Structure I
Amino acid sequence: MSRIASTFSALKTQGRKALIPYVTAGFPFADITPELMHGMVAGGADVIELGVPFSDPSADGPVIQQAGEKALAQGVGTLQVLEMVRIFRSKNSSTPVVLMGYANPVERYDIRHGKDAFIRDAAQAGVDGMLIVDYPPEECVEFAARLRTHNMDLIFLLAPTSTDARMEQIAGVASGYVYYVSLKGVTGAGTLDVGGVEAMLPRIRQHVSVPVGVGFGIRDAATARAIGKVADAVVIGSKIIQLIENQPKEKVAEVAQDFLAEIRRALD
């Protein structure tokens, strides 16, 4: 059983919902990420989604795009992200870490370091799952199988426009959890439609047996609580980026921890 599956199983036994914060690796300071990750765990994070900076992040809105651009400008690439996970793992062996990003950095890494090098090195660093935004399920069967041999999960996005056939297809390769994008748009866009999420989740669960997390548009304790009543996990990203982007270095982890502690109380 993967670390992600174990985490969700334990939360289900406790009658609790998973809190999954997203941050861009290397933002707002190139070397802050391991400390920030520990702060988020102290605030109640159950799983951490760590964004791999990329120059053309098609699913991300302005907030996360700018975070990625700043991280890239500070010299943070895939090698540095894996080292951040390794540093985090030296003090935390239990909290799952999911790398969220795009196909280009993964494939470029393999070109430079050898076939399947990214999976091998991610596993050695302590990564538990990957969410590759632009990897469609029909092209991921082999990739998912290789991840599973390293006890890592492949996580997929579902959208309000996803058809039943698409959900079936994703169910065949997804593991860990699926991430339901609650809005039609990019990260940080629009106002969350809680009623729409409530209506969609039973349909998703007809096809998908793994836990369902919901993200895009969750910005405060009230919306997190509402989503937590129907979903297995709440994912928050853009709001955290906004909160930490102008903080002095010594305050970054503390600000994230305090915000997530408020969300955690609301979920519980």
Structure II
Amino acid sequence: MKKSILITGCSSGIGLYCAKKLHEQGFDVIASCRKVEDVENLKSLGLKCIQLDLSDSLSIKNGFSQALSLLNGKLDILFNNGAYGQPGAVEDLPTNALRQQFETNLFGWHELTILTLKHMREHNSGRIIQNSSVLGLIALPYRGAYNASKFALEGLTDTLRMELKDSNINICLIEPGPIKSMFRANALKAFNDNIDTNNSFHKKNYLLQKQRLEKHTKTSTFTLAPNAVYKCLYHAIESKKPKARYYVTFPTYLFGYLKRILSTNILDKLLNKSL
């Protein structure tokens, strides 16, 4: 029997690539998107797709119920992936913008995970895979909201992994660095919507940040295609002993290592220079 998987955040980038590849590999894939037009686009590609807005509790409940219906009542794998970045210095960050970052990047994931866990407990099996970030391991300036959401995700996932030790349910973290996607374009919109550049102490640095976000080509030589994440996702799904963590891209390996061996002072200097 082919395995079933629900993937969030499939309008583009990692989610779209992984949904298409797993579908090609014979998995029963339910892709989810926030916008109706993206749902229709994925359906036109031959994918089963549902609308699911991670910042809306009712949408999460309805989406999960619809996914189970499409899967004849059995979900084997959840890939939590839908997220966005809210740029801006912490001192310029409206509390509502921070709250919205957590609604989408953490609270929505948590609610969907709890629904999934209840289902998986009934079947005594399953896998939950969380697409975190190198920014769940280290922090960068002007990424405070996103850093915080991913640090929180890492802590919640580590705790859940220990609580699931006597079950047949595995939970894994994937921690990518830069991946080619629409992430920068979405971050730029969030930046323009919520940050008052002209009246900020950080105005000069913001102009540089906006130039980076506006680029349509990759901004780092270490940027990889979504297939780098797919390889780890596939291992997390198929391995008899999936890893607790999967590092993706050189920056994740590098900063994961440096965090263990360097003082906070020295690491801060390196991270500031990396901008």
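Some observations on this one:
- Structure with the greatest value (metric mean count of other Cβ atoms within 10 Å over residues 101-108, set I, II): II
- Identity of the structure behind 18.8 (criterion: mean count of other Cβ atoms within 10 Å over residues 45-52, calculated), options I, II: II
- Calculated for structures I, II, percent of Cα pairs over 23 Å apart is largest in II.
- Value -16000, calculated as helix-only ellipticity at 222 nm (-39500 (n - 2.57) for each DSSP H run of 4 or more, over all residues; to 500), assigned to which of I, II: II
- Value 19, calculated as relative contact order in percent (Cα under 8 Å, 6 or more apart), assigned to which of I, II: II
Since every read-out is calculated from the coordinates, none of them should be taken as a lab result. Computed from a predicted structure; not experimentally measured. Cβ atoms are built from the backbone, for glycine too; each structure is taken alone.
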